[in-house]
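Given below, in the form of structure tokens, are the structures.
Nothing in this text is a laboratory measurement; each read-out follows from the coordinates by a stated rule. As the structure is a prediction and not an experimental result, all values here were calculated from the model. Cβ atoms are built from the backbone, for glycine too; each structure is taken alone.
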Structure 1
Amino acid sequence: MRLLVLTYGTEGDTRPLAALGRALRQSGYEVHLMGDRRTLGSANELGVPASALSGDIQELFSEWGKQGPKGTAKALVRLTNNNTMRWTKEALAAARGCDAIITSGLAGFVGLSVAEHLGIRAIGAGMIPLTPSREFPSAFLPPGWVPTILNHASLRLTNQLFWLAFKKTLNAARESLLGLPPWRALPAGHPMLYGISPTILPQPADWPSYALMCGQWVSPTDSFSPPPELAAFLRAGPPPIYVGFGSMAGIDAKRTAETLVSALDGRRALFYPGWSGMDNVVFPDNIHCIGPTPHDWLFPQTAAVVHHGGSGTAHSATRAGKPSVVVPFAGDQFFWAQRLARLGVAPPALNGRHFNAGALANALAFTEKPGVRERAIRAGESMDREDGLGTAVAAIESLIGVRQSDG
């Protein structure tokens, strides 16, 4: 059977779906993945056939990141609407002959529409909880804004806002390219599989049967060999602190570097520039700059993980049994910061736009407490017992054996 895995987002959006694609290939499926061209490295590494959708999300983040969360959100809406027609054409060409589409990220509605046109199963996937529940608020609203009684309503609200932002261009593509009637309301009721760990966010008791918290989607690193400089640095002293902000851009490089050097106060650290634009910053000898390195290989060798709070990094740090310091900048990052703080494996989130050396130093001291480290180890052991990929593959196998009309 042939499956199209369709997504659009950052590396953190694409990497888990590449892992899922690999697991599906190992189960005998033909899989093709489509995503932003800059994020397809993980698919190539895992042997998952992949091709690029139109657009450039890194360029967008670099251009709009300095405007903060609102600017980034507006830019993502603009990027999606500017590319919906192209994504629909590209996805339709790739999906012909497929038995199902696994659709996610900013391309999620496109995947649902292409599947409808072809009469095949559509399965939603994600690393951010979208299905409304009374047990937690929308991940896209700042923590503390939503009274518990309005949790369910907050998720419905943000889902509706996304739908309204994309509705016009999506319906134009449905009519002109797919010959489908416009959607009058937010599509709902299709299966949703989440690459989210129940250790971090337990499956809500009030979720419908078609929504499932599978566990993290991550493939073990089979044959990674670190660069000699990284291997030598790891051997040269105690486990370092990892610092990296993933796909975040628009960061004040000089100020951030000064903050890190002061807060680390001589502690050994690894720094991954990511999309921050800090590739050419010169650090003292206790801070070693690294390139892209598999988290499942690296994080177990660290003392703590300082990160932006993306779903993937938050999961990988916790799975490695390490405390976190979360410095969120936008979107769902504040949500994951709060989940890790509730687990007791991270202090309250730092302000990503205005964090200072004193606050970061205090947060690092929190991660060094024996009780915190013990809780992190227990959380990691709990995640190790989960089989996120196996659960997802089993669910997909069950779903594609059901007639499209049944869903």
Structure 2
Amino acid sequence: MPPLQQQSYQSILRWAHENGAPGAILFVRTPHEEFLEAIGVADAKRGSPMRIDHAFRIGSVTKMFTGVVIAQLVAEGDLSLDDFIVVHLPPCIADHITNSGQITVRHLLRHQSGIYDYDKNLCYNVRRYIFERKEAWSPLRTVEYAFDRPAAFSPGSQWRYCNSNFLLAGFLIDQLSGRHHSVEIRERVLNSLGLKHTYYERYESPTSELAHGYSDFGLWQYDARDSTALVGGEAGLVSTVSDLAVFARSALRESDFLTDSVWRIRRGEPNPLLDEQILPVEFYPVLRNDFGVILNRASSEGSPWFFGHFGGISGYSCFVWYEPTHDIVASFFQSKMSISGKYDRIAQEAARALFDLSVQRCKAVNSTGFLGPEGSSGGGRGRR
């Protein structure tokens, strides 16, 4: 994979396409500029072009939405972060999760539960994404692949990213609200922010056109849009780059969207396993893999922190990041995933390049009052 030449937003988008993504979309907004452009195709079979309003399955970025709802429920007094999950989960689930009587809600939201990650189960992956990829996969069927498995570590003693944590967080919302968590996400987040092009797949009617996404298993490739969507507290939303940018900017800065009490809860208490990584962070000193939010930054020394999440799911890869010092938001979609992890690496490198480039352009305006030209608008399919 040739190195990314960080020259412009457009060059970052073109680099992802040239390295194998059939289609890609990039959105960047700062106080000084806006870039929105699509490249490639949304349907490789028909050759239809990717548009800036095409939607993608956003995978683990869904965790950020789930985290907001959980924080709101805590602020409203429906549960405590120190409650053990066995108190709120139905016995048919809690009785099969190792250490459920010792795992707190906080442990789930910080990936410190030690619960076995269903996504690491080979049998699950072979059945889910190869032999039974078009069959019904409910959240309950998915979580069964974590049942009665030994814990990776005792609750609170270590940290390990685990999709089972937020799958269970979705079940917590179901139990506490008495309705599916997609309804809570709809009413508390999507409707509140006016995200008209975002919807919860399989539980809501589509409100935007889902682009085709492609899974690469080496000698075998398939169109993942035909596969049954992964749904649960850890995944399930379909969105556009523009909607994701609105959500991230609203959820990751102090605004009217979240009350002061929700902000205090999301900031929480310092995470002792991550103190060395989070002490330099000025704005959100303890938000590191808490409530579905991850910290990231460019490799250059002194780079500011960006807050958000990567999303990778069969056929689709994306991210959304927000940087509060310069008020930068960036979201990116690409329509391919591979078993080799190539497109994860593309997304990670594209993110780092965007961090550097967007901050540099903001600093240039602050120091000179002048912003140099960005690339062309792409034949009317993008805008600046």
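Ranked on mean count of other Cβ atoms within 10 Å over residues 166-173, which label among 1, 2 comes first with the largest value? Could you put the intermediate results ahead of the total?
Numbers: 1: 18.2; 2: 26.0.
The structure with the largest value is 2.
Figure out for me which of the structures 1, 2 the number 26 belongs to, where relative contact order in percent (Cα under 8 Å, 6 or more apart) was derived from the coordinates. The partial results should precede the final answer.
Numbers: 1: 15; 2: 26.
The read-out comes from structure 2.
When semi-axes √(5λ) of the Cα gyration tensor in Å is computed across structures 1, 2, the figure 35, 22, 21 traces back to 1.
Quick check: 1.7 is what I get for distance in nm of label points 7 Å out along Cα→Cβ at positions 30 and 102, calculated from one of 1, 2. Which structure matches?
Numbers: 1: 1.7; 2: 4.9.
Computed on structure 1.
Given a value of -14000 for helix-only ellipticity at 222 nm (-39500 (n - 2.57) for each DSSP H run of 4 or more, over all residues; to 500), calculated from one of 1, 2, which structure does it belong to? Going through each structure in turn, the value belongs to 1.
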